[in-house]
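Several structures are given next for inspection.
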Structure I
Amino acid sequence: MADGTFAALTFLLGAIEMGSSTCGSETGCLGRSETEPRISISGGEVLDRNATSQAEVYLRYDFGRKIGPFGQTIGVSVGEEGETWLGYGATYTYDFGRSGMFAQFHTMPGLYSDNGGFDLGGPIIFRSGLELGYENAAGWRYGISYDHRSNAGIYSDNPGVETVQVRVSIPIR
C-alpha cells in the first residue's frame, strides 16, 4: 500500500458514508458541520526505500469543521536531517461503535523541502495514510499511524518514503 491507496480509501469511504447518511441530512452531501478540533503530535521513523530509517516529528491540527464526512487538517513534519513537509487536506474517521477504537484515513497535498535529506523528486508531495487507535472518555486519542509520501508521479523521479509513528491527539475545548 505504498502508493495512492490510502488517498483512494479516504475518498471511497467518505463517499459511501455520504450515500448512506450525509446526503439525507439537512446540510446535504457536502454540507458543513462542526466537530471537535484537536492537535496531534507524533514521532516515529521515516523508512526510505534506499537508505537507513530516520526520526521524524509530525504536528497536525484538525479543524473544528467538516465538509460532508471529511474533516479538514493541516500538518507539518520535520525529519532528522531537516526534511520539512507542510500540507493541508482531508481526513475520514470511522469509529468502531462505542468501543473507543477508531480508524482515520487522511490525504494531504503539500510542499516539501529536502534540506539535504531525502530527495522526493520535487517540492509538491502528497501524504496519505491510516491511523488506528483508541479514544478515551476525555477525548484523547492514542494511535499508531502509517503513511506514504511521494510526488504521485508528477516528476520524473518518484522515490517515496513511508512513516510509522506513535501519535497522541488532544481535543481543544
Structure II
Amino acid sequence: MKQWYVARTHPQGEAKAMSNLLRQGFLAYLPRYLKRRRHARRVDMVAAPLFPRYLFINFDVTAARWRAISSTIGIDRLICAEDRPMPVPDGVIEDIKARENEEGYVPVGRGAGFSRGEPVQILSGALSDHVGLFDCPSDEQRVFVLLNLLGRQVRVRVPLDTVAAAV
C-alpha cells in the first residue's frame, strides 16, 4: 500500500532531490510558499520550501526499492524508525495540498486569511473605523491596506491584530 514518507535533504537541495527522485520514478511532493526577500534595496517574492530541508515521497514500502532514496543526489536520509521508513499520518499531505492557492503555493502568515482586494476595517489606532482594501502581508505582524484618504488611495502599514473583515 502506497503511503507518504519524509526525506531530509542536503541544505538547499530540495529542488535537486525532487528532480532526481522523479527521474527514478518516485512520486515526490515539495510544498512551497512565497517568501519576501530583500536584496540590494529591492524586495521581491521568491518561492521557498514550506519545510526547509524536507520533502515527501509516496511509495509502497513492501514493493519499492526505497533504500535507494538515501543515496539519491540531494537526499541526506529517509526518516526511519527501527530501519523502516516512518509514514506520514493519513490526511496530512492532502491537507497541505488543499491549502495551496491557484499558483501552487501554500499561503502562510497571519495575513494569509485575507485575499488581495478584500474589504477590511481598521479597529483601533489613528486610522480607527476606516474601511479599505487588503493589499498584502508586510511581515509576520503587519499588513498593507489601501485606504481612500483625502481623495487619494494611500497604502498604509498597520498591525494585523487591528484589522478585521469589513461588515
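Please treat every number below as a calculation from the coordinates, not as lab data. Every value quoted in this text rests on a predicted model; they were computed, and no experiment measured them. Cβ atoms are built from the backbone, for glycine too; each structure is taken alone.
If distance in nm of label points 7 Å out along Cα→Cβ at positions 75 and 91 is computed to be 2.8, which of I, II is the source?
Label of the source structure: II.
With semi-axes √(5λ) of the Cα gyration tensor in Å derived from the coordinates and found to be 43, 17, 12, which of I, II does the value describe?
Only structure II yields this read-out.
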